[in-house]
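Pasting the structures in now, so scroll down.
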Structure P
Amino acid sequence: MSTSLRSLTAFLFFAVVLFAGASVASTSVPLTITLRPAVPDSAQRVPYVDVTLTYSTPPIVASQSFLKMPLVTSNVETVAKTIQALSVNDASGPVPVTVKDDPEGGEVRYRHWLSSRATRGTLTVDYRAPISNVAAPRGAAPPLELRSDSAAFSGAGETFLLLPEADSSQITFQPVNIRWNLSDMGPGAVAISSFGKGDVTTSGSKDLQSLQSCFFMAGKVELYPQTPPATGFFSAWHGSAPFDLRELMISEEKLYAFYRKFFKRPATAPYGVFLRANPVNAGGGVELAGSFVATFGPKTELDDLKITLAHEMLHTFVGALDKPAGLLSSWFSEGMAVYYARMLALRAGQITPAQLLKDLNTTAGRYYTDALIATPNDEIPAHFWADTRIRVLPYDRGSMYFAVVDGEVRAASGGKRSLDYLLLALLERPRQKLPVDEDAWVKQVTKDLGEKGKTEFEAMLSGAIQLPTAGGFGPCFTRTTKMLRRYELGFEPKVLTEPQRVIRGLLPGSAAERAGIRNGDEITQPVPQDAIQGDQDGVLTLKLLREGKPLEISYIPRGETVEAYQWIRVGNVPDTACVY
């Protein structure tokens, strides 16, 4: 599954600590970020990146929080607790700092750095960001963390950049200067970020969110094209994939051009596709500001990665609802991405009908066998990271809901309209200075389907099962049923997200118990689940520690057999007639 979770949870908001009753006019200040990666070690891993942040700021009073970094973002642990050699200086010299962590609870927790005295003039912040390369300890997570292999490193800004604590409505940065010092990396080293190749001075103002959503990569990096354009598509990657990434990126560039035409979006800035290996959840990805990251592993299938790339790229064009924010509206952002990734990729000639069918049935099989299929939308945020069966619902339920709407709009309009019309009308609203929120969607779907549109939407949010028509994915496919087994981990799912993964709540008679797993066993390596949940024959392998002795147990995490919906090919329809 694509863990495109930037659109779900990763947009962060900042607050300036002000005197009571004070008001601050919006201001823009210059900001320079300099990155100096270390020389790769004997295993060709970069052990750390030295960071220098220089910016002007109004005077900071003593004990005021002026820098911060999330401790955990989208289930990814940042370097907030491992930063080394931190020093802050201003016009008067060194500025002693203290730290304070947000209390437990809430979607995002921060570590704050407080000034021990009043500051004066430009601030220079220096520190070292270690690259541990430890597999994500909290289980499923998007590929945001600092990681290194093949004499290169990469990571998203929010996981290693210590940034000013400011409200973006009051403070923006213009220009932002990205500077690279590659002197330790040896000849041939390449540096690139979401803002472009090498040293970059951005045009226009940037807020803190855009800096956190910026992806950085340097070292032995491959590029396509070799000289990235000032605007439009480029790609960068490090590591070895089991297929030709350059050929794949040539194909993705064509899909990007198709998306631009479909969504009527001219290229006004660089658009980067970053790829790297992933030791835990290979094949997943995450959408960022003006770019996205996809991952691969030794067993990643090219067809699956094509769908992931189409999914993540689509986020850039469709985006998320203005409100409700985050996971509460992920039915829209992720559902649209799942539905349109395969449909538009087929229209663009980037995948075949057979590839579309395979992806559709993976989604359908996972959705209709999900034991938690009826979970209401408002319960998803609280359990999103704790249970993969809930984590996939915005993707699966949302995509099936949009297929239902598409079929109903086509029927109501006599084939003159489709979901395309509703989506494109919704995306026109920002040009009219109108919000793109849940109310706007309800208004649009009610306009086309009447009160039924609103009633069905509310039922979807309440957990009603979504079932497209038999021909809901075009003339090449029709719906059928098949007996499939439910995904069943066999023990308490939350265990996999905890710092010490000790099995509890083992289900008697489950495949996990029959394989020999016991309560009290400690899982020593993170466990990916999102992809295997859609694979009826997928084998889950747990590396365990029992009474101080290591062991490895594999099993197929499946439980009861239930009737599920699938789609099959209509034999007398040629591939050329499959576009819908």
Structure Q
Amino acid sequence: MTPARCGIIHGLSFVAQVCHRRAQIPCFGGKMTESTEEKTVPTNFIRQIIQDDLAAGKFQQIRTRFPPEPNGYLHIGHAKSICLNFGLARDFGGLCNLRFDDTNPSKEDTEYVDSIKEDVKWLGFQWDGREHYSSDYFDQLYGYAVELINQGLAYVDELSPDEIREYRGTLKEPGRNSPYRDRAPEENLRLFEKMRDGGFAEGEACLRAKIDMASSFICMRDPVIYRVKHQSHHQTGDRWCIYPMYDFTHCISDAIEGITHSICTLEFQDNRRLYDWVLEHISLNSDKRPHQYEFSRLNVEYCLTSKRKLKLLVDEGYVDGWDDPRMATISGMRRRGFTPAALREFCYRIGVTKQENVVQMSALETCVRDDLNANAPRAMAVLHPLRLVIDNYPEGRTENLAAPNHPLREELGARQLPFSREILIDEADFRESANKQYKRLTLGRNVRLRYGYVVHADSCEKDENGKVTCVHCTYYPETLGADMPDGQKVKGVIHWVSAASAFRTTVNLYSCLFNDPNPGAAEDFLSTIRKDSLVVVENAALEPSLKNARAGDTFQFEREGYFCADSRNSAEGHPVFNLTVTLKDSFAKVEGQK
């Protein structure tokens, strides 16, 4: 077993004992958007810290923030951070900011800004007031950099990026001072202004904090806090050609916005020392200085959450965009048919700890399946049609059979299914002969058509290759909604659609994009891509009511799985459907074979 799988979370039983709850609608700005029943929210160390801070009067109201970098689309890991930050604000009557960490214009785009806002809203959250940008504070950040220079705590370094890395040292060896480290503040101010005015090319100069080149924490070895980038910015245009680094920007942005609890993942744990150092050495009001807290990031089997690698998949055409339903992006999961309630429930169930672990994909699918099972209308779809002719049914006759839209929710009503002499069943639901374990249609046996009659298979037709092309049956008119007259038990039930009324369309059968449960750790993650992660079924036959499905509508195709009308390829009156999840855990068999 690999180290990455040593901390795997199997299913959801580990939280079932502490979290008996269903997905709820989150609040907007700390207030519930609609009434929900009271839920038991499992505690965690961050919640306990907040409770203690409020009880001690340290803060009258908490304020959190969700600070994505607009250099790609959000993924499943961001969903956990969104639910955590906005959820804490909701539960403690506080507020949550949306702030874009837009300090690297070479990788950022307004497309990503717009997609992030859409994803946050789709998950059910609304940030307090307007969205914020780190670029809102560029003037202030520049001023604080000047303060550090005047205090002798920052200097302009003209080492190349490679030389800076060489001078930084290793985990076992201390770094070496830059030959430019001891310049006078006046000289550093002049050079910093030259940087601001475009007097240096990219990589020729940077501003570094003067801390400790022998620190055991590499992030404290005179980190770069400003670099030259002759790039136009999506918010500030061409006003700046120097941009602050994340570690310098983030803590100051938190302080300016009055963030009380700055929550991030464990990879930023060491950087907390730099976070605190910056705030200690600038003139911001320190009475209620923000504090950083770290939790373990979300790792899900078969999911890739590196933006760089996700972007490569998009750019190289391995997928058809950031919203490809096989991607672990929020937009991809939305297009696949995952629901906001299911993602929120998943994030609540897995909890918040400092322990690194890997969650099984089946845990996520369980949340999706539970939500859709409770809420998705039912419909019938035949993905691989086979003609079935009922020889004793009157020719030219069509009747409508009533079918509930949901077996447990009468308020969703019913629909009418056209029934006629010729219908379509799935190829897998017929065999010429089979053992007793096969409960579907076989020559010489009876089977019930879902919501319809019992039929008896009499004969079949085949093509020149021996493939069955048509099944001939006899039906029992008295069995509509009733048992066989002689009391004979009919054990099998199959789904069907009328051949004359069927709606023909494309159905996309999606599965995991990768065959490795930890594709990000593979030496070549592209080699783990499955060639059969998308199977396109052309000319599937669906009941006619599905013709009116709108993009994003979800259904349970009975005996097939849960499906969603595709948001990209569907047209009015002609939706294309994507497989969301199967009816049963599709990973149980895979895991059992390992």
**Request:** Assign the value 0.35, calculated as FRET efficiency 1/(1 + (r/R0)^6) of positions 93 and 373 (r between Cβ atoms, R0 = 30 Å, to 0.05), to the correct structure from P, Q.
**Result:** Q
**Comparison of P, Q - label where Rg/Rh (Cα atoms, Kirkwood Rh), for residues 125-444 alone is highest** = Q
**Request:** Taking 0.10 as the value of FRET efficiency 1/(1 + (r/R0)^6) of positions 317 and 437 (r between Cβ atoms, R0 = 30 Å, to 0.05) derived from one of the structures shown (P, Q), identify that structure.
**Result:** Q
**Fill in**
Comparing P, Q on FRET efficiency 1/(1 + (r/R0)^6) of positions 269 and 341 (r between Cβ atoms, R0 = 25 Å, to 0.05), the highest sits with P
**Item:** Highest-scoring label, criterion being Cα Rg over 2.2 N^0.38 Å, among P, Q
**Value:** Q
**Prompt:** A value of 4.7 was derived for distance in nm of label points 7 Å out along Cα→Cβ at positions 133 and 461; which structure in P, Q was it taken from?
**Reply:** P
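Each value in this text was obtained by applying a stated rule to the coordinates, not by laboratory testing. Keep in mind that this is a model prediction, so the values were computed, not measured. Cβ atoms are built from the backbone, for glycine too; each structure is taken alone.
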